[in-house]
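Next up: the structures, one after another.
All of the numbers you see were taken from the coordinates with simple rules; none came from a lab. Only a predicted model underlies this, so the values are computations on that prediction, with no experimental measurement involved. Cβ atoms are built from the backbone, for glycine too; each structure is taken alone.
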Structure I
Amino acid sequence: MVIPNRLLPGDTVGVIAPASPPDLKNLQQAIIFLEELGLRVKVGESVDLVHGYLAGKDTDRLDDIHQMFSDQDIKAVICAGGGYGTARIAGLIDYEVIRKNPKIFWGYSDITYLHTAIRQETGLVTFHGPMLSSDIGKESCHALSKQSFLQLFYPKDLHYSSRLSELAVISEGVASGELVGGNLSLLISSLGTPFELKTKGKLLLLEDIDEAPYRIDSMLNQLKAAGKLEEAAGVVVGDFHNAVPANNKPSLELSEVLDHYLKGVNKPVIKGFKIGHCQPHFAVPLGVHAKLSTTAMALTIQSGVN
């Protein structure tokens with residue numbers, strides 16, 4: 001485990017778009033937010049590029065990652081948005097650059113692929129948190145989502161209980177382990193690749209957006225068949241935004257799908273965490289030690305910064 005250094009007022013952070021093109025108007029508002037936190041901001045060269053559904057060509061987005069991690073003045077790398085594209089460049093990244101220059105890396109959704117790849121290749125703790133263009137720069141962004149950035153300045157364990165949102169037990173138990181995971185569809189896309197998610201003895205975080213129950217069923221079935229659910233010490237079920245059947249077709253409810261795969265697994269499983277494509281979005285470090293308890297109805301997570 002490599003824990004990055006905390007941010008200090010006056011530090012410079014780099015903004016990149018390693019997946020799809022961000023909304024530049026929202027991004028500008030989010031940059032103002034970062035500046036209000038006392039940070040300086042350097043924007044990657046490919047952030048305003050458009051190459052179909054990508055923020056520039058693979059080489060452009062790859063260069064931004066390498067440059068931001070190599071730059072000694074940059075203390076954190078924050079993603080503007082998600083969409084699609086990080087899996088295309090994961091195999092091209094020079095992980096030695098990241099290993100030699102560990103620093104805060106922040107994002108979610110499509111960024112899940114990079115979280116997994118970076119952690120498993122370098123040991124670096126990264127952050128699953130709201131992004132600049134798709135969250136922070138919008139008027140609808142919840143104050144708690146913005147406050148989650150403060151964990152980058154102050155090393156402090158995080159405690160998520162039912163005081164933050166309504167939690168429900170799917171399977172009873174208490175377990176500790178490294179917190180890993182993120183967006184379910186991206187985790188599935190890692191299977192069979194050099195960056196396949198490792199879950200043995202770990203707490204597995206799952207979330208997604210705009211996936212019908214049958215699609216979530218299919219993906220959980222694949223996780224189960226791959227042994228990832230059995231190997232996990234526990235499961236943290238985040239937000240599955242807009243998990244509704246298309247065209248009013250007959251369907252199982254999301255709760256039925258979750259119960260089918262996660263109930264009675266002889267390990268703790270709690271759902272209802274506001275982690276994912278939701279507001280508020282509770283940011284969490286990945287790769288640190290955490291404890292999930294259905295007795296306490298809580299998830300406690302070690303600080304992600306020194």
Structure II
Amino acid sequence: MGYGEAGSTSGESGMVEASPPPRTYGVLLLVLAGSLLANSLAGPLFRGLVTYPVSETVTNQLLGLELVTVFIVVPWATLAGVAGVRGARASPLFGFAPSAYAAYMLVQYILGPEYDHYSVVVLGQLLLFVLAAGLMIWSWTLSAYTPVPSRDRRGSRRHGLILFALGAFVTLRYAGAIGGSFTGAGIGDEFAGERTFYWSIFLLDLGIVVPCTVAAGCALVSGAGAGGRALYAVIGWFALVPPSVTAMAVVMVVKDDPHASVPTTLLLGAASVVFGWFAWHTFRRLLRPTGSLVPAGHDS
């Protein structure tokens with residue numbers, strides 16, 4: 001199954017004409033990549049110029065997070081930015097994931113440490129959050145003008161069911177929290193000293209990620225026009241964020257953190273491999289000659 005008619009997006013109501021993104025979009029993705037790299041280089045992973053008033057456990061988690069940021073997210077955002085500058089039409093589909101990842105993580109960077117004083121670091125991360133969130137929204141808007149590989153009804157339903165499974169996977173991680181809500185149970189020792197870290201993740205996962213994943217699944221199952229674009233948005237996020245959680249768990253195990261769990265680490269690692277494979281299987285369709293990482297006007 002290939003693309004819809006040349007010069008138009010398939011599966012969108014109204015048949016929107018395909019067009020390359022503005023050059024500014026690609027430039028801002030490169031700015032995001034550079035800013036994320038600078039944020040990590042200044043943190044505890046490298047220079048240690050920026051320290052966070054958090055426990056050793058959360059510091060270990062931040063180390064794992066920054067490893068994924070430096071070696072996966074920054075290169076992804078850079079490649080998407082270069083493609084955008086060159087006028088590649090699919091760059092918004094690739095650019096959504098690192099933008100969403102950055103916005104998701106920066107909420108935790110800003111709120112988690114519970115600063116008792118004003119900080120230029122927080123101000124800088126706030127500006128970076130605005131950039132990431134803006135690019136996430138812009139990526140979604142621009143993707144309406146991107147040719148998306150067409151799928152038959154059966155394929156769309158199958159991918160929709162996979163998204164439902166991803167939403168269930170995230171929800172099940174909070175099964176204890178949901179059950180504990182009716183008994184008043186504590187949130188556990190791991191985040192007892194950094195409750196805002198825990199509740200910010202709780203809000204992001206159950207209040208945004210799961211509903212958006214389910215909505216994308218519904219769009220695919222029902223055959224709605226935006227379902228194809230939503231698939232790339234959701235799968236891109238799952239290709240980046242779960243590996244960062246896995247890296248957090250690995251660092252905790254390596255550093256003999258008292259809250260480390262080898263079984264949990266192995267489970268997260270296996271899930272990240274599955275998500276990564278699914279993301280590659282999904283995104284590689286955009287890398288074909290007719291696909292839109294080829295700059296507009298250079299299609300074969």
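I have 13.0, 41 for Rg and Dmax of the Cα atoms in Å, for residues 170-249 alone, calculated from one of the structures I, II. Which structure is it? Walk me through the numbers on the way to the answer.
Working: I: 13.0, 41; II: 15.2, 46.
Source structure for this number: I.
Starting from the value 19.1: which structure in I, II was mean count of other Cβ atoms within 10 Å over residues 130-137 calculated from?
Numbers: I: 26.1; II: 19.1.
For mean count of other Cβ atoms within 10 Å over residues 130-137, the value 19.1 is produced by structure II.
For the read-out Cα Rg over 2.2 N^0.38 Å, a value of 1.02 was computed from one structure; give its label from I, II. Kindly include the intermediate steps, with their values, before the conclusion.
Numbers: I: 0.94; II: 1.02.
Matching structure: II.
Have a look at I, II and say which one yields -8000 for helix-only ellipticity at 222 nm (-39500 (n - 2.57) for each DSSP H run of 4 or more, over all residues; to 500), as calculated. Walk me through the numbers on the way to the answer.
Numbers: I: -8000; II: -21000.
Matching structure: I.
Compute relative contact order in percent (Cα under 8 Å, 6 or more apart) for each of I, II and report the one that scores greatest.
Numbers: I: 22; II: 27.
If we compare relative contact order in percent (Cα under 8 Å, 6 or more apart) over I, II, the biggest value is for II.
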